[in-house]
1. With FRET efficiency 1/(1 + (r/R0)^6) of positions 25 and 129 (r between Cβ atoms, R0 = 30 Å, to 0.05) derived from the coordinates and found to be 0.80, which of 1, 2 does the value describe?
2. Taking distance in nm of label points 7 Å out along Cα→Cβ at positions 89 and 105 as the quantity of interest, name the structure among 1, 2 where it is greatest.
3. With distance in nm of label points 7 Å out along Cα→Cβ at positions 49 and 161 computed per structure, which member of 1, 2 shows the largest figure?
4. Please state which of the structures 1, 2 yields 221 when volume of the Cα convex hull per residue in Å³ is computed from it.
5. Of the structures labelled 1, 2, which one yields 2.7 when distance in nm of label points 7 Å out along Cα→Cβ at positions 41 and 57 is computed from its coordinates?
Structure 1
Amino acid sequence: MILNSINQTQLFGHKKLFLTLKDLFDNHNLPNKLLFSGQKGIGKCTLSYHLTNYIFSKKENFSYDLNKFEINKNNKSFKLICNNSHPNFFLINLKDDKKYIDITQIREMISFTNKSSFDNSNKIIMIDNLEYLNLSSANALLKVIEEPNEKVIFLLIHDNRKNLFNTLSSRCIKFKVHLEKNANDEILESLIGSKFKINLHNDFKNYYITPGQFINLYSYFSNNKLDVKNLNIEDFLIKIINDNSYKKDNYIKDNLINFIELYFFKKFYKSLNRNVAHSLYKQFLSKIRNIKKYNLDIESFLIEFKSKFING
């Protein structure tokens, strides 16, 4: 199972915020620069797609179902967005082979905003992984959001564990997206059932707290036929290092820092000498971030990590 926000027709856990945004739009008070900030996998992107469908489908057949908080799969706008062909919708996301959102993506979006909208309706620009803007692309975006067309709505999605340019965030209306108590379990029960979380090794159970994180981990374990109950973080890291998953698998690439952080949390943060533990953690976290930043070879880093810590 791959969690894909674009075709997640049921909204879980963010109904109160959705209704607030819906009412603002209906009363012509919705800000045109919305920044959704929260943990990765908490449902920010799904919320944005549901708001988008509500806006687009109001005058269409099979409009958004407010009673069920559900997108109708027969709705025209839903189908067009899934096919990346909606005339009034533009999506920007980090490309698989890129370290940053490229300035050419922003320029294409600016060209899109300058054209007349179809049927004189609202245009919606969604930018996921906003934290991956570099200085050039952030400055280009800044220029267009400072004086946007009144018919253009920006939905900006940010992982709050990562830094964002202050000049950008200060020009948006920020919504902190979170889940109410027990909402995680309800969402997981609806999407994948309870068996995976119940059986999952405590190393992962105590760390992966958002629905998206759990579901992506579930997919990786299932696809690779891993032992859910007995595989701890040490064995998991040895596996992904030995079989070179960190080179081949996008999920591992994106979450490698998180897995190493989890290892340090378990192994050292609970030890008596926390100052030493924190120093070691900062040292290796700095190394891996520099590897990503400067596109260096990660293999030598992982060999050192495995030798010093896991096998040490």
Structure 2
Amino acid sequence: MNGHTLLLGGAERKRARVRGFAPWTPQKETLALIARVNAVLGEYADHLPLTVRQIFYRLVGAHGYDKTEHAYKRLGEHLNRARRAGIIAMDDIRDDGGVIERPIMWASAQEWLDAIRREAGTVMLDRTEGQRTRLAVICEAAGMVPQLARVAEPYGIPVMSSSGFESTTDKYRFAEELAGHDRPTEVLHIGDHDPSGAHMFLAFLEDVEAFARDLGGEAAFTRLAVTPEQIDRLRLPTAPPKESDNRAFYGATCQAEAIAPDDLATILREAIEARIDQRALSRVRRQEAKARRELIERLGG
């Protein structure tokens, strides 16, 4: 009995999916679908990686792909095989998975020093300095965080997934961090427009606001997306609420990933621009440029 059989308590697997990279000869219809996927990836090259659901909604909206859960699962299977076959780049699609923590190690002291010299030219000061309100962005879909971070990073604004704040302890720690600052915080929230997303958002904001208030801080939440107005204006695909979900909710449901990546980037960028003091930001950036020059000179770069 081999080790794999022992893992199954002695049972033999009758069939297993392909492992690693594997050749693939899809049918003509599937090849056409993969070509449309590559077109979507090319169209949103500046926002990669995309999640499978974002690709799904781009196909639904622009290529007439079926908007059903079966079609979504079928797409996921095809993308898995296409990536294993090298037809689609692995890094173009974001998978939500485990967390890896690796120690930072260097081949030599010289390698470390060279890295520090390179970093000196990218040092970022606190770009929120001088702003009356701190901003933070929370997204329901963890896979969209890297896309949103590219928009928020130039302003020094953190982006995080709400999946990391599900327990009471998580929400308390977040509120504790917010209360530890000398300025109020506004959290810009991006989540699905459905009973689950709406009720989770309300429970989250009420809990964090209450904790922050009791800890001597001030936090406010703004629903940035998805809103009913955006559903109408952007003509987003919708679905009725699930019959099994009896929580209060009015209207059709819509997922955040239904918003095109460039539209979502614009929504976030405009919201940030409307809330920040550009003169204060410019002042920090001038100080930042000076600090970089001084560091490079000190390090002999």
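Here, each number is a calculation from the coordinates, and none is a lab measurement. Treat the numbers as computed from the prediction; the structure is a model and nothing was measured. Cβ atoms are built from the backbone, for glycine too; each structure is taken alone.
1. Source structure: 1.
2. By distance in nm of label points 7 Å out along Cα→Cβ at positions 89 and 105, the leading structure of 1, 2 is 2.
3. Max of distance in nm of label points 7 Å out along Cα→Cβ at positions 49 and 161: 1.
4. Values: 1: 149; 2: 221.
Structure of origin is 2.
5. Details: 1: 2.7; 2: 2.0.
Traced to structure 1.
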